[in-house]
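The data blocks that follow each hold one structure.
All of the numbers you see were taken from the coordinates with simple rules; none came from a lab. A quick note: this is a predicted structure, and the numbers were derived from the prediction, not measured. Cβ atoms are built from the backbone, for glycine too; each structure is taken alone.
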Structure P
Amino acid sequence: MDFMARATALVGGTMVMMRRMSAPRHQAVGQSPQIPQAKKQGLMTLKMPTAQGWAKGQVPTTAPGLKVNAFASALQHPRWIEVLPNGDVLIAEALQEASKPRGIVDRAAQATMRRARALGVSANRITLWRDADGDGVAEERHVFLENQRQPFGMALVDGTFYVGNTDGIVAFDYTEGATKIEGPGRKLLTFKPGGHWTRSLIVSPDRTKIYAGVGSLTNIGDEGMEAEEGRACIWELELATQKARIFASGLRNAVGTAWEPTTGALWTVVNERDGLGDETPPDYLTRVQDGGFYGWPYCYWGQIVDDRVPQDAAMVAAAITPDYALGGHTASLGLCWVPEGTLPGFGAGMAIGQHGSWNRSTLSGYRLIHVPFTDGKPSGPPRDILSGFLSEDERVSYGRPVGVTVGPDGKSLLMADDVGDIVWRVTGA
């Protein structure tokens, strides 16, 4: 496997150098992005930094006026965070697991992903962290729930704790203040596992429904659309009746979701398709309309057709243009609403954890950003909250941002870093 990784790096490095010469100089960002014309890559650009982790005393770079500390450490690939009403913090620890490689390209991709700590043995657990003295560092750790199947999203509603496993939503009885879930779970909804495996959860403002993001199996429906049934969408689960339906579709990999309080709209961040260039198409942040279709796999950013895909003219015509571009292949995963006054120097808006690219000649993402909102919609360029997760030569990553949420005190952000195996806490300096 080391030989495969080295060979992949050599071939990939040559390809990256060639493509870098013609790469776009500006990111496709904002409400009206300049999206370069697609360039079919054939063999996709494969550039992923080696996961190194943080040296002792090394921390991410903060925006002016902010400071950062490790809230929880020594985790095993932390991905998602849920803050309970009593201030306890739950962290889902999970990792993509390898499927049987289908050929040399799969073997190369898996070798590269292992080097980046993006593939391996999943912890399959949720841990509870308690900061009893309120100093911003959790001093208690408990195994809250284990033996799950790649747990990710979490939600608590009226004494029931919900987990978004890769193969479905499971419900457990919960007692306030408990440090461990006791008793068997009840599966409420089944999802197809594999592919984009994360299953984020968010509760509706009236506490009657849960919404779950389910990503596609493949890049562009490579195994046919039957294999993608029930995927590339956001599901709605009605808690009282346990009836489920697809709320919105054509979302290649919708991960983080958040409610915007002015309009009450649901927003999500979506990872777009690979193989068309460094900035084509951009990942995006968008409102999620009930019954809306967002283009995948037929088209992107409205009606821009992906001619690698067997076409459906009616679906292309129905595709909704996203609200806000986040740049190509940033792997924007984490999302939360940041109320006014949470962080000094940052107003109301969305915080987005950008896990970082692999399918472009110059890496992008690898930061926690803030997109300002006014009157219920984005109102300016993104700003870094945390950066410095990537070495200047792009060869190693110290960390990779994933889930983000407002801390229990309402004056901080917590962000999962699945390469650093840390949950960072950001506050005013």
Structure Q
Amino acid sequence: MTTPTTPAAQPAAAPAALVLEDGTTYRGRAYGATGTTFGEIVFSTGMTGYQETLTDPSYHRQIVVMTAPHVGNTGVNDEDPESGRIWVSGYVVRDPARRVSSWRARSSLGEELAAQDVVGISDVDTRALTRRLREEGVMRAGIFSGDDLVRDGYPRPVEDLVAQVQAAPQMAGADLAREVSTTQAYTVEPRGEHAGRTPVATVVAVDLGIKSMTPVRLAERGVRVVVVPQASTIADVEAALPQDGSPCGVFFSNGPGDPGAASHEVELLRAVLDRRIPFFGICFGNQILGRALGYGTYKLGYGHRGINQPVLDRTTGKVEVTAHNHGFAVDAPVFADGGSPAVSDAPHDGGRYGRVVVSHVGLNDQVVEGLTCLDLPAFSVQYHPEAAAGPHDAAYLFDRFLGLMTDTASWPPALRTAPATPHDTEENH
């Protein structure tokens, strides 16, 4: 294996600037490719798993700020990517590793960013930047480096850079799942101890930005997973399901963009619910379930991104440490009088989908982190139970989905949590 080169053996990085749409500017050095990039700037609190973050399609059109100060020491390998490419539109770090220290690495992180033409910036005070995003909320930003900071031999005025940032598209209203979805269906067969055996169930997974580990987690449980494109119709979904009456279900994945713009996905899921096909959704899939049931969605001030978010599962009474990546949330009743879980009638079409409970709650801000239908075989969570980089507290949700498909009579799970006390936060509205 070739040992990756270190920055010490390379020329000094070009100057770079990170410009927020409010005019705030941070100066640093180019990291990865040089040039210009735009996106919604967000921060991730994960201290590990940067390769999984970079290759998560949910980060499409976003500039990611790493709050961990030292990034890149394990380099880049061929085992950890969650998709076939890096999806972030830009990358911001404080202190990139000066050398790679992992036997699995095939290149450095900086080299990989450059190879995939991802514009980044280093030597930025990411603590100050994160604090500003927490106080002001996420916003559009641009990274400019090298020759793109110069015009006619003179430094470009900041006002010129800000104007370009303000002309970039907003995340609100963006319909992006179609841009990251597979174009062809493919199948992931049961693996591990289930390899070569008859599947215990078949799941049609609608790819809205699916990560590679998600079908693997199902396949490890003996499930055959047929991954289909975002544009699939209910006829496409039904054609991929077994016709012999064996256990089956439909899964909606994570993905980028504004759930308020995902009209096709909402109508597809309503067709699934109307047929009472067991359903499980994560992240974007949770927001789509919320919209299909008739609830609204709204944009969080700065979202949840990282691998250390505490969530209460009201069906077990346990607190899970979970992996998140979302900037939108479902607007559904969380608490009834006295702080007990609220049970509400799904608003769509006069309540035809029956009763719904918020089954998972974010403990930092009381945001909806999961929905469970009490009169339909359907549930969802806002976070990532597959979490290749960890934590793995929520892996049991795949078992819950398998149980739903194989024993629908046992649905829904009972709530076991004691009442909690709601409190207002800056992200609640």
Structure R
Amino acid sequence: MKLAELAKELQISTESFINFIQDFDLEISECISTNFEVKKDFIKFAKENITFLKKYEEDLGQNKSVEDIAKTIKQPQDKVSEILKKDKVKIYDNGFYKSSVSSYVIDQKLGGNYQFVYDYFGKKTSLAERDFIGYRDLFFFISKTLDPFLHHSLLTDWGIHKSAGIILYGPPGSGKIFWANKIAEIVDFQFKQIKKYYFGTSFVDGRKTSFNDFLVEMMKEDKVVLFMDEFDNIMSERSEERSVSSCDEETKEIILHYVSQFEKEGLLMIGSANALVDIDREIRAPGRFDVSIPIFPPNAQERSEMILYYIKENLSKDAVLMEILKANDADHLPFWKDISMKMKVFSNTMIIDFTQSLKKKIRDIYLKNRSPNIKITEKLLEAAFREASAKLTGEYLNHVAQFVQDVSINNYDDFSSRIEALKAELDSYKMVEKPIKTIGFTHNGDQDE
């Protein structure tokens, strides 16, 4: 059963179910699959708790004041106000909080008992069995963006067309190619990547071919996601300050020529960009690449989960490293919390670098001592952290700063909590200038100051 079918049967909106999963921090893989097939436990929960879900939906749809929320959940107004300020929830000029705020989630944060929700799902799905780690908000945002691919009625009932092109934008190493593959999986298209040698004119098997020929061939195939890396460079706008290569300009013109045919031919092109600011406005015009999806570096919780996932990746149950991890309680998330908090604005790639470095260091100690009695010390973690930090360059931080600016303009309401958390992490790297010393002799009072 699809989520939309369950929603229709219970007369509860799909959007309400999606908000509920995020609000109560449920693991996606325990509720629905990537293609929105609903899991048995979630169906059972929804049918047996339909009264609560309808109350949740009704509350979610209302703009409300602190007084309204406090009255609904029978909690003190000052406590409710404190939670709302902490979560940086958007408030309108008239003092009302927007309808996407759930009174029941605020109640839970204030100690309300909602154990009945979690009783249905039992043991958490292991990290190794998940489709992806964290990113519930991004997954549902992408899925909503892809609605025209999943529901034909959006075209016939509302005239809403499928996207011809999507731009995934975010700092280097944040997983844009992963999400492009995930999009292909959600819409059930085959995934193909445009190689650099496809651009311009080349010879394949002794036959002259061009990017134009390649694109025409792709449109002949059935349901294809075509992924293009370095989209912001290839599609950049020419100006006095910026020159564009003739090959890139030709590629841009070819795509602009054919983009109007993509929907009809069953082709979706996805561009990967570090930033949106330099992309030619013609490319982002309506009916072209008019959908932009931000791909964030992982937050602190996601970093912990990723470290645990990659540190255990491909290990057998009797692996020496697994034995060492268990002896240090490093086979559970709490062990990695402190080091993940230090990895501010780390990309996915940097986290993988950290786990690879740490595994090599642990192995070196094992080969030296021939004993699995190894303590994973703070010194060992710091050494691996420093190696992974090599990619945390000024250039990378500038990419993150530009991303924060782009996403604040384009998607702030969709990801306000993520954006504010990322801003705070980025700000921790800003240099504080030392005060300039005055010329002259220093007095004892000045030294004290």
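Ranked by mean projected area of the Cα convex hull in nm², for residues 245-316 alone, structures P, Q, R are led by R, which has the greatest value.
Set P, Q, R, criterion distance in nm of label points 7 Å out along Cα→Cβ at positions 133 and 261: the highest-scoring structure is R. Comparing Rg/Rh (Cα atoms, Kirkwood Rh) across structures P, Q, R, the highest figure comes from R. When distance in nm of label points 7 Å out along Cα→Cβ at positions 157 and 373 is computed across structures P, Q, R, the figure 5.7 traces back to Q.
Starting from the value 22.8: which structure in P, Q, R was mean count of other Cβ atoms within 10 Å over residues 325-332 calculated from?
Q
Out of P, Q, R, which one gives -14500 for helix-only ellipticity at 222 nm (-39500 (n - 2.57) for each DSSP H run of 4 or more, over all residues; to 500) as computed from the coordinates?
It must be structure R, since only it matches.
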